Structure 1
Amino acid sequence: MTDFIRANGIRMRYDEGGNPRRPAVILSNSMSTTLEMWDPQWEKLCKEFHVIRYDTRGHGQTDAPSGAYTMGALADDLIGLMDALEIKTAHFVGLSLGGMISQQIAVAEPERVQSLCLIATTAKSPGGDPRYWNARLDQIRESQTFEVVLPLILDKWLTMKFRREQPEQFRFLSQFILDTPVDGYIGGISAIRDFDILDQISSISAPTLIIEGEEDSSTTVEDGQAIAERIPNSELRVIPNRRHILNWEAKDTIDAWLFDWLRDLTSDE
């Protein structure tokens, strides 16, 4: 059952499950989703670990202050949540924006990070040109709705095959986008637009698994390669014929890789 806590000056919604005596695993979401994006992995993870998932600032039922956010602030939110829950260190699993937040923490507060599983993410703003993101922000500010960008986002998120074969899941994921607070979207996209720690991640010593979708045009295989080239103790894996929301579209593969990864790392804990 989800609960609320005050951390880093905002009210945050989170979910805590599993065995608190087992290693902590923190799940961090993509842009325009809530903690429910981890539903496919949640129950299985809770059987073996102490698991926390949460609504990122500006999403779901966590506060959505107006104005631009920074990746540093989003990282501080998660550290604040860990402190409030008395979790000193954790294994971080982040998808897209969640992977960026996880890297930010690993650079700024490495002692908090036991390992990283970075799914469909990058170490610098996707696309590289802030004008792309500024144009997206202008669209949302003007329309105050996501209908105008919904087809574009969904095309980047999911293959047509998944959309045809999993219509209920497709509708569920589409609703995430439509339900995102406008202020939260503007704040989060601003953080992504300004994100670039590519030259800093070589300091990360935690074991790191990087997973990218072969057909993902948002965070590409090349983005994953750039991370793997810089983090010494890292491994890149690519899922063929899949796009961005890999924990849904490639659930079986993500489950197998993620659980084997965590079990190997925690076998002595």
Structure 2
Amino acid sequence: MKIITLNLNGIRSAARKGFLDWLPRQRADVICVQEIKAQAADMTEELLAPAGYRGSFHYAEKKGYSGVGIYSRTAPDRVAVGFGVAEFDAEGRYLRADFGDLSVISLYLPSGSSGEHRQASKFRFLDAFYPHLKRLGKAGREVVLCGDWNIAHKEIDLKNWKGNRRNSGFLPEEREWMTQIFDKLGWVDVYRRLHPEATDASYTWWSNRGQAWAKNVGWRIDYQIATPGIAARAKRAAIYKNERFSDHAPLTIEYDYLPA
């Protein structure tokens, strides 16, 4: 099973940059997208159902903001919109699709980089989402959480870690929260399982400032985080950088797994 995750930074913008042409060539089973920045009325048939795929979406109430989606080759058995917390469900941050005994979730965590009020919102999200992750991990299903987590977990996950220790996305509290997900709740960072030492090659996001892309001054903030069973069956991971559809790069992971 091949799963891709990508923050589009605007689905219409990404489409103009070739995303919809690239997508079917990947022959992925599921593609999770984040930050679509669109409402239902903005979605053309091509955006809703690219060649060979059908899409499900969670739109933000605010226009031009956030929003997540899941494209799949086969129709999900069930789709769940939001995770039950009104503040964040209004922002279009969580979409779950069930395929047999497997759940794939497209997730977009808040960014705190625009100011203290947004960092406070991000901390509220972390507090609310942790118990949801705990319940999800105990539900008896295999789960892959795909998305932009807006947190670089360890020093090897960003270029200038020393200069970012007081910045949103690399704050000690955020990093510890991720550590608890892995160490206490048992979730697995699938890319890191396959590439435990990768540094520069692991980045998935680059600032638009200071020639960050050209100099590969990046961050690894896009993840596939999974339950142990399916994580153990991950075989290959790749970050696609030959074309740019947004300020993020697609993360593809192949699993030796078929939903039952």
Value 1.14, calculated as Cα Rg over 2.2 N^0.38 Å, for residues 90-129 alone, assigned to which of 1, 2: 1
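A value of 17.0, 54 was computed for Rg and Dmax of the Cα atoms in Å; which of 1, 2 is the source structure?
The read-out comes from structure 1.
If you rank structures 1, 2 by FRET efficiency 1/(1 + (r/R0)^6) of positions 26 and 114 (r between Cβ atoms, R0 = 25 Å, to 0.05), which sits at the top with the largest value?
Result for FRET efficiency 1/(1 + (r/R0)^6) of positions 26 and 114 (r between Cβ atoms, R0 = 25 Å, to 0.05) over 1, 2: largest is 1.
Upon calculation of distance in nm of label points 7 Å out along Cα→Cβ at positions 122 and 234 from the atomic coordinates, which of the structures 1, 2 produces 1.4?
1
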Parent structure of the calculated result -13000, given that helix-only ellipticity at 222 nm (-39500 (n - 2.57) for each DSSP H run of 4 or more, over all residues; to 500) is the read-out and 1, 2 the choices: 1
Comparison of 1, 2 by mean count of other Cβ atoms within 10 Å over residues 66-73 - largest value held by: 2
Source structure (of 1, 2) for distance in nm of label points 7 Å out along Cα→Cβ at positions 154 and 242, computed value 2.1: 1
Structure with the greatest value (metric distance in nm of label points 7 Å out along Cα→Cβ at positions 42 and 202, set 1, 2): 1
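Each reported figure results from applying straightforward, stated rules to the coordinates on display, with no laboratory input. Predicted model, so just to flag it, every value in this text is computed and none were measured. Cβ atoms are built from the backbone, for glycine too; each structure is taken alone.
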